[in-house]
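I've put the structures underneath this note.
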Structure I
Amino acid sequence: MSKRAEALASRIEQGAKSLATFAQSLSEDEWAMRVPKDGRAVGVIVHHVASVYPVEVELARKLASGAAIAGVTWDAIAQMNADHAHKHGAVSKEEALELLRRNSKVAADAVRAFSDEELDRAAPVSLNGDAPLTTQFFVEDHALRHSFHHLARIRAAVGRAGGA
């Protein structure tokens with residue numbers, strides 16, 4: 001196993017665990033609170049992070065194979081997020097946290113399977129102006145960063161900028 005892949009996978013797990021730990025501590029009112037500038041409820045965002053791990057991993061595998069990521073746009077992602085929020089607006093904490101645990105583990109295990117050669121492979125990514133990005137960068141910018149990004153926004157929204 002690649003030491004780099006293991007380090008990336010461990011950081012994915014760290015982010016998911018941090019998000020899960022914080023989310024578990026939230027009251028029902030905090031779970032239902034809307035996040036400023038986002039508009040989605042905290043619980044919907046936690047479920048969102050969990051639900052996109054498979055997509056993020058699928059796209060990373062595509063890059064690892066040397067294929068470009070084409071046709072994925074920020075408008076399409078915004079629509080996917082809006083559809084998700086509509087469908088999962090009343091998601092329970094238990095459901096969201098279980099999905100987060102399950103999908104983050106699957107994502108981390110998939111990342112562990114990458115070789116250094118696959119992590120270094122680059123291809124155009126439509127989300128980034130067709131810049132030729134490496135698999136490692138894509139993993140870091142999506143599956144790894146995503147939980148940390150939303151955790152920071154959720155903490156700010158509920159007024160707990162530091163730990164839980």
Structure II
Amino acid sequence: MTVLAGLPPVIGRGTRLVVLGSFPSVASLQAQQYYAHPRNQFWPILSALWAVDLTALPYRSRLAEVRRRGLGIWDVYASCRREGSLDSAIEQAAWSDLSALRRLAPGLRAIAHNGGESARAMRLTRSLGLPLHRLPSTSPANASWSFERKLAAWRAVFESAGVA
């Protein structure tokens with residue numbers, strides 16, 4: 001297995017909430033886009049929260065809307081070895097420089113971990129002194145949560161961070 005490199009952070013000075021995933025799926029790496037797998041519910045959840053059909057927009061426009069609303073996107077792993085897209089297959093992972101979050105986003109109010117694998121980094125993000133949230137994964141592998149249940153959990157976190 002070759003070492004896979006993740007995607008650059010989508011974080012700016014106006015970021016108030018950052019959603020940290022684990023590592024991009026095969027589809028996301030191929031497209032060079034966060035949450036590119038068509039069954040991942042990340043973009044549909046944001047669409048429902050913001051009443052904007054992000055799924056119909058080109059990726060660049062999606063990112064512009066994300067930035068405009070104060071949301072950041074990144075992954076806890078900068079690189080890893082992995083066959084397929086499952087988090088359980090991640091090996092030899094290298095952490096992203098999560099300590100840089102405060103510098104990259106001086107207005108950051110909270111950090112949300114998208115799923116359990118990302119939440120393993122809470123021991124690192126806790127040191128930033130911000131509220132931490134563990135969100136249900138938007139991955140198609142998380143079929144035990146309905147879309148409505150995920151949306152409610154995400155809405156609560158987005159509202160508390162002022163990005164709903």
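List of remarks:
- Value 3.6, calculated as distance in nm of label points 7 Å out along Cα→Cβ at positions 5 and 37, assigned to which of I, II: I
- Comparison of I, II by distance in nm of label points 7 Å out along Cα→Cβ at positions 53 and 149 - largest value held by: II
- For 31 (relative contact order in percent (Cα under 8 Å, 6 or more apart), calculated) the corresponding structure among I, II: II
- At a computed -1.01 (log10 I(q)/I(0) by the Debye sum over Cα atoms at q = 0.19 Å⁻¹, for residues 45-116 alone), which of I, II: II
- With respect to mean count of other Cβ atoms within 10 Å over residues 21-28, the largest value across structures I, II is given by II.
- Structure responsible for 11, 39, 34, 16, 1, with P(r) over Cα pairs in 10 Å bins from 0, in percent calculated and labels I, II on offer: I
- Structure (I, II) behind the derived value 23, 14, 9 of semi-axes √(5λ) of the Cα gyration tensor in Å, for residues 77-140 alone: II
- Answer label among I, II for the case where distance in nm of label points 7 Å out along Cα→Cβ at positions 29 and 133, calculated from the coordinates, equals 3.0: II
- Test item: helix-only ellipticity at 222 nm (-39500 (n - 2.57) for each DSSP H run of 4 or more, over all residues; to 500) calculated as -8000, pick one of I, II: II
Quick note: the coordinates plus some simple rules give every number you see, no bench work behind them. These numbers come from a predicted model, not from an experiment. Cβ atoms are built from the backbone, for glycine too; each structure is taken alone.
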